[in-house]
1. Which of the displayed structures (I, II) returns the greatest value of FRET efficiency 1/(1 + (r/R0)^6) of positions 77 and 181 (r between Cβ atoms, R0 = 30 Å, to 0.05) on calculation?
2. To which of I, II does the computed value 0.65 (FRET efficiency 1/(1 + (r/R0)^6) of positions 45 and 69 (r between Cβ atoms, R0 = 25 Å, to 0.05)) belong?
3. Could you tell me which structure in I, II was used to calculate distance in nm of label points 7 Å out along Cα→Cβ at positions 37 and 165 as 2.5?
4. -17000 is what came out when helix-only ellipticity at 222 nm (-39500 (n - 2.57) for each DSSP H run of 4 or more, over all residues; to 500) was calculated for one structure; which of I, II is it?
5. Which of the displayed structures (I, II) returns the greatest value of FRET efficiency 1/(1 + (r/R0)^6) of positions 141 and 157 (r between Cβ atoms, R0 = 41 Å, to 0.05) on calculation?
6. Taking distance in nm of label points 7 Å out along Cα→Cβ at positions 109 and 197 as the criterion, which structure among I, II has the greatest value?
7. Out of I, II, which structure matches 24.5 when mean count of other Cβ atoms within 10 Å over residues 93-100 is calculated?
8. Looking at structures I, II, which one was semi-axes √(5λ) of the Cα gyration tensor in Å calculated from, given that it came out as 28, 19, 18?
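Nothing in this text is a laboratory measurement; each read-out follows from the coordinates by a stated rule. Remember, it's a predicted structure, so these values are computed and weren't measured experimentally. Cβ atoms are built from the backbone, for glycine too; each structure is taken alone.
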Structure I
Amino acid sequence: MSAWQPKRFWKDAVAEPCEGGFTVRLDGKPVKTPAKAAFVLPTLAMARAAAAEWAAQGDVIRPETMPVTRAANSAIDKLGHQFAEVVDLLAEYGGSDLLCYRATGPQALIDRQAAAWTPLLDWARAELRVDLRVTAGIVHIAQPPEALARLRAELAAATPFELAALHDLIAITGSLILGLAIARGRLTAADAFSKSRIDEHWQSELWGEDEEAARIDAQKAAALEEAARFHGLCR
């Protein structure tokens, strides 16, 4: 027996102003989150993007084709109640940021990492006033407490909707600096993803591409693009 799937029950999906922001109405009825909270969004652009997702559904609703709606639901239902916990979780990436751990060889890989990552750490120093230490190898290196405090403050200043996007920007790249660079317009999602996969690309060049790994990478790259788009829709 096949699993039950939700069916489309509306004709029109429209973005409209509402108390506290903007929402989506289906045949005049406001959308609710999975937790039955009001689906109130911070910008008209986000509401229009979500309405377009609802309008594009066929006879069967496919949540995986609704990234804006899903991210907004997460911001409302989860981050509205777990904001500090998520800030703490993401802030931990600063203590072991990908950009700070460099290869010990060969020299070509060392140079490739330095060319891609050092300018971003320089940007973080100038833009965020965050000076992170760099080491060779995988042994943990402690970062300055003042740098970690500034990174946490940067995250804490985000709205729940922005933090929902930052969660994916940081988790997918494995780097708090890369995530913030996307959010602040320093990098595109595609560029940041490429910089986050330098080691993996190096291995592929040496040993050939693994089809399954390439498929997973493509999924992650697409998810990163969606997270960057959602962050842009927050303002």
Structure II
Amino acid sequence: MCGRFTQSKSLGEYQERFGFSGEPVAFRPRFNLAPGQEALAVLAGEGGRQGEMLRWGLAPSWAQDERVGYKMINARAETVADKPAFRGPFRRSRCLVPVDGFFEWAPAPGGKQPFFLARQDREPFALAGLWDQWTGPKGEKLRSFTIVTTSANSLVEPIHPRMPVMLQPQDEGRWLDMGASPEQLAGLLRPYPAQDMEAHAVSRRVNSPVNEGPELIESVATAGDLFATKGEGP
């Protein structure tokens, strides 16, 4: 699964990397984004890519209560085309979620140990996302998203059996292309190459979403560290 991630760069850096327009005024760099909070997402618009702030946790357009979104922070790649909450957005409203890294938790003595996972070059990358717009009984509107997950690669698997779908830069355009076929999209929903990633243990302070700051992604020593910090295979 994916339960936390970072968007620690400036808005300008994301605009340059992902080529979107718009000014998401609520954006600020974050080191501990949690479900229920707003995050930057890149959507396909009529005039090109648009950056917007969406709430993390998909509230389907047909839902009676928008709070159902708190249970829908992830969508499994294996069933995303069939599940009622996700099949519509999978066909018509996919998005990129720009990130610098994400967190996963591994079983450890004294409680789960959080790890920060990123590309080895520490460059931003896009997670595969779906979005939808919910309209409430009084006409209020909420735009929200979920992150697609897949099976873990060899680096992530000792930490967690699932990982978010990290899109290759050359595949981002296809993910946003609403004319892409289900077969083309399915080919993108695969584990990212382990050899291009790294992982390290971080402070358990990241467990609380009230904590924020660059110290949350700094490496910490753990007794008897069982996990490789760099991938060696797919």
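1. Details: I: 0.60; II: 1.00.
Of structures I, II, the maximum of FRET efficiency 1/(1 + (r/R0)^6) of positions 77 and 181 (r between Cβ atoms, R0 = 30 Å, to 0.05) occurs in II.
2. Numbers: I: 0.95; II: 0.65.
Label of the originating structure: II.
3. Details: I: 1.8; II: 2.5.
For distance in nm of label points 7 Å out along Cα→Cβ at positions 37 and 165, the value 2.5 is produced by structure II.
4. On the way: I: -17000; II: -3000.
It traces back to I.
5. Details: I: 0.95; II: 0.55.
Comparing I, II by FRET efficiency 1/(1 + (r/R0)^6) of positions 141 and 157 (r between Cβ atoms, R0 = 41 Å, to 0.05), the maximum is at I.
6. On the way: I: 1.7; II: 2.7.
That would be structure II.
7. The value was obtained from structure II.
8. On the way: I: 37, 22, 14; II: 28, 19, 18.
Of the options listed, only II reproduces it.
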